[in-house]
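Structures incoming, each one as structure tokens.
Just so you know, all these numbers are worked out from the coordinates, no wet-lab data involved. Small disclaimer: the values here were computed from a predicted structure and weren't measured. Cβ atoms are built from the backbone, for glycine too; each structure is taken alone.
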Structure P
Amino acid sequence: MPNKNLLFAWIISIIATLGSLYFSEVKQFIPCELCWFQRIFMYPLPIILGIAYYRQNKEVAYYILPLSIIGAAISSYHYMLQKIPYMRQFETCTDGVPCSGAYINWFGFITIPFLALTAFILIAITQIVILIKR
């Protein structure tokens, strides 16, 4: 029987990757430095999770979980830069687009790093469930 957690993680990773590409390639939003780091941790996930789902390889959770946790940490830091004025003194982006800038701000709290954080957390949860159910 196909593992629904692998499928859900794979779908989330595809949506996150396509969303990221939509913002940069269609909407022409220039990614900041932290956005690039988040992409580094997200972009491999659709490929790895797709292969894992096809092969029903639950062992992939050992590889996906660290990537999603590190990605979530970067997204959290990025989101704090955008939403907590005090944090801006720790901004690491020095060239190009500032990391504290927000291209979107839906409902006053949904920004691109928030969307990435949500995806990373959902993927991490699915991997934890897979490891627990082993």
Structure Q
Amino acid sequence: MQNTKSTFQDYILYFAWIVSLIATLGSLYFSEIKGFIPCELCWYQRILMYPLVIIIGIAAFDQNKKIKKYVLPLSIIGGCISFYHYLIQKVPGLAPVKPCVGGVSCSGQYINWLGFITIPFLALIAFILITVLMLLLRQNNK
């Protein structure tokens, strides 16, 4: 008799895919609908987030739990960039360290919900969630 009991492990890839999809659609909403021009660091975060939608989506469809070795480097590096970008926005002393030379300033804040939620903060949360979900993913030894 087959065990039909679903566990959290069965859905981790789907949760990670949903997080990456929401982050990608959110960034497209801010730039294409709201008209917010991405700064240089925002572009780097996008470069690391957008492929995760496809990579994790395919892995979820195939139930390929070996995908974490491809996802973790992207999510960890993206999280580090998001954290650095957030610090540039919220810690005034760090802003002069890496001034953006052209276009939109990386220290600018299009949104500032509740006094601390900015676009890099939202990206940081998404990268952290994806990283944690990948670390929770156990491979089947069947």
Structure R
Amino acid sequence: MKPIQILLVEDNLADTVLIQESLLDSKLNLNIDTVIDGEKATDYLYEKLENKEEKLPDLIILDLNMPRKDGREVLKEIKAHEELCLIPVLVMTTSENDEDVKFAYRHHANSYISKPVDIEEFTKIVASINDFWLTIVKLPSK
């Protein structure tokens, strides 16, 4: 079985490590690529589109508050693109602001998760992403 390709867009190194370790604990066949800002995220996606040998991600985990190009801009760009819009985007951010939640869903995010401060709770949430998005949900084939 081919690995599930995940793009993690996260500028906080500690959160990146926690998310990666929690995802990889699932023992699923995963390939996780990580970029640290929105500009690198869109560059990554457009490079994959140009090189037909490269597989687009099956799932994107996107932080909102990042340098250079924030997650809001990235989300709008992904969901406005004919090919990229099929990729499920999970917004995972520290913001609990209702306006951010509305913005994310208005721009077709597939879920909005507020990162908890507690490490144990954080790992439980990432495990639930594994359980739901990577084992239960049928992702679109590319």
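Given that log10 I(q)/I(0) by the Debye sum over Cα atoms at q = 0.10, 0.16 Å⁻¹, derived from a single structure, equals -0.34, -0.78, which label among P, Q, R identifies that structure?
Numbers: P: -0.34, -0.78; Q: -0.38, -0.82; R: -0.30, -0.81.
Structure P accounts for this read-out.
Among the shown structures P, Q, R, from which was the value 1.7 of distance in nm of label points 7 Å out along Cα→Cβ at positions 29 and 85 calculated?
Traced to structure Q.
Out of P, Q, R, which structure matches -11500 when helix-only ellipticity at 222 nm (-39500 (n - 2.57) for each DSSP H run of 4 or more, over all residues; to 500) is calculated? Walk me through the intermediate numbers first.
On the way: P: -21500; Q: -19500; R: -11500.
Structure R accounts for this read-out.
For distance in nm of label points 7 Å out along Cα→Cβ at positions 53 and 117, which of the structures P, Q, R scores highest?
By distance in nm of label points 7 Å out along Cα→Cβ at positions 53 and 117, the leading structure of P, Q, R is R.
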